[in-house]
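All of the numbers you see were taken from the coordinates with simple rules; none came from a lab. The structure presented is a predicted model; accordingly, all values stated were derived computationally and were not measured. Cβ atoms are built from the backbone, for glycine too; each structure is taken alone.
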Structure 1
Amino acid sequence: MGRGSNLPRVGGFNRAVVLEAIRHSGDGLTRAQLGRITGLAPQTVSNVTRELLEQRLIQETGIVAPGGRGRPGVALTLNPAGGYAVGIHIDPSALGIAVVDLTGEVVAENYGPLPSPQDSAAVIAHLRHEVERMEREASVPRERLLGIGVAAPGPIDDAAGTVSPPLLPGWGTVPLRDLLARRTGLDVVLDKDVTAVAKAHLWTGESPDPANFLVFYLGAGAAISPVIAGQVVRGTTGNAGETMHLPGDPRSASPRGRILGTSLGERELVAHARELGMTLPGAVDSWDPHEIEEGFTDLLDRAGRGEATATEVFASAGRVLGAAALAVAELLDMSAIVITGPRWAAMRPLCEPELQRMIADHTLHGQPRPLTVHTSSLGERAGTVGAACLVLDRLFSPTPATLLIGK
């Protein structure tokens, strides 16, 4: 059964629409331009922009000459100092923390290994200390700090604010959102890492198509997030993006290689190399994130030196990516693909030749359907910036569902 809306919700939605139009404009927009782009009445635009100026979320930056007859207008742009968000990206082998301004630009950041990866209480205590340190380092007034976004491995429970990451088996189920909020005194938004990464590319405009694209995220595991009509597809429980049963490398001699979910994560690539006879650091079948990282780093180094077995592991990973790209792009009628993650920069020269070979000259029902693969410049920052963008997106993006009473 449907629900209605009310004037406060419509007003909030209109503010978000205006703010998003200004954010995407680059050089700013006049009030007249905002009216034409958003379809809002001049009086509504005037009221909304006045409120946004009072809140210091936007600023007047100069006079814009009219395109024809008429009075010159005043350009309105986002005020970078109008608000800040903290982003925390938790990966089984790494931790990233950053403070970003209202435009998504990083003003302070820190990256390193995840301390005590099997002890969630120790990690949360460390996060509180690091948030306070980064707040001081960025010289952000507490009243301008909008909240903390956390990008974590799934699965997550939206309602309870919990995470249950299988790649951190010592955690079990942790009420991460509420524990961190109590420790820091700030609002906390929790989401899956791949969802946060997709939000980062929406907020920063870092994609070949601004509204419709696929994000392939490669970290400790592998996940895919579709963005359709400017909205990240989160699924019915917020856990969309899992890849366990997508097709992998059709040429693989190993059953592991023929399924994406068992062939692209760091642990899976190390296991594949061992199946092919390679000896790598770390215990066989270890779940310890630092041991897995040690083995994966050695595998990368040996592939970079041209060792045949190591290079075949990554060539197979490229074929897995190509098969998955074709399957998901055809299913969702998409043509733009963004690949990112903390390991992709190192994996790219080893995987991309086979990936491009798989998708070259793609056709569907005899018609050309080219796919564009874009490597994100956000790199290892993608999860951390994306985590911060969870806060900005929730506060300032026009989401139709927010119009409904009770949402």
Structure 2
Amino acid sequence: MGARSRHETGWRRAKPRFPSALIFWSVLAMALDIGVARLTYGAVLPGLSRDLHLSFTSAGVLSAVNLAGYLIGTLMAPRLGTVLGMPRLAFAGHLVVAVGAALTGLAIEPIGLGVGRVLMGLGAGVGLVALFVMVFAATASHARPLVSTVIWSGIGLALVLTGILLPHALGVGEWRYAFLLAAAVGVAISAGLWRAAGSGGTVSSQSNVVAGDVVAGGGTLRWAPLFAAYFMFGVAYIAYSTFAGARLASSGAPIAIIAMSWVVLGAATIAGCALTALVLSSIVIRKLALGGALLCGAVGALLVGFQGTFYPLLASVFVGLGLASTPAIVTAYVRQRTDDAAYARLFSLATASLGVGQLLGPVLGGVLADRYGSSAITIFAATCYAVGTVFALVDAATDRRAVRS
């Protein structure tokens, strides 16, 4: 084997069974790619909308363009991974996220903000697929569910920090500092992922499964309910989180309650990931994990519609329990049901189903809020969560039959 080939495959052959450095940078990447890009955006939306004169619909569209970029990125990732290698793809993707965050923080009009948010989504889409392929390739199979939940808990970390800093981010122009700081963090994450991956050489995703293979040989029955549940989750959670801060502000909630609701949401998200790790380790109940996570979201979305300072905090607990645990569960399900060759492609398709839902959620939520008031968003989100719960239960039954056959 030549020197170049040894360089390219070095990180995979020398893989540890629990790659702590790679997991650390992946947690931070998740905090930036999902936590800051989507959820911090919702938290600072009252100040951002005031400064850039945005309606609910406009704010929803600007959330959707980020998610459109993410959808495109996830679909491109497997092909790009075969050309660039996953370490290079993770590195480049997070540099694009950093550039997008900087443009977002410097935007003086909605078009500039939209460009920045598209880039953040595009970089996150390719970057997250790449880092999950890298992490799972470097992790012992029995530890993969735990590692998945640890990485997704990065969303909770971002939410806790958002809530703590929120009182200082709602003044005129103050929201910009959050995204400029995110740009610097993105550069650091790129460097950290490159270093943690070892040589950073070209490594193929080893995914030669085409989309048609997913629906061949009875595959539709096995995968369609899972993808449908993930789609409904995407619609529900992004509709809820994009406008949660704006809804509380419009109802007259004090800034202390608004900030505390984001802290509680983050803490509950981390707790949900910890609980998910325990649930996924149980053969008996792990098939019902997705339904339980989505049901938590449905309850939380309904609770936020009640008046009083207690209900927004209680809603944050329920929504948080299912927020990061849902993608962690789906990630684990896809990994458990596929081999190494199929994983990258099927993870990309699962993420694409989430991405389509996320693309629709903020736009529909914004239109409903402008037409019927912000309370319509909570009903819309709760309904989508409930439909997703039904699909999750169908997926559990379908997978049980597939395993027996």
- Using the calculated result -27000 for helix-only ellipticity at 222 nm (-39500 (n - 2.57) for each DSSP H run of 4 or more, over all residues; to 500), pick out the matching structure from 1, 2. 2
- Query: Hey, distance in nm of label points 7 Å out along Cα→Cβ at positions 329 and 353 derived from one of 1, 2 reads 1.4; which structure?
  - Reply: 2
- Query: Can you tell which of 1, 2 yields 2.9 when distance in nm of label points 7 Å out along Cα→Cβ at positions 57 and 137 is derived from it?
  - Reply: 1
- Working back from 2.4 (distance in nm of label points 7 Å out along Cα→Cβ at positions 265 and 289, computed), options 1, 2, answer is structure 2
- Message: If Kirkwood radius over Cα pairs in Å computes to 20.8, which of 1, 2 did it come from?
- Response: 2
- Using relative contact order in percent (Cα under 8 Å, 6 or more apart) as the calculated read-out, with 18 as its value, let me know the right label among 1, 2. 1
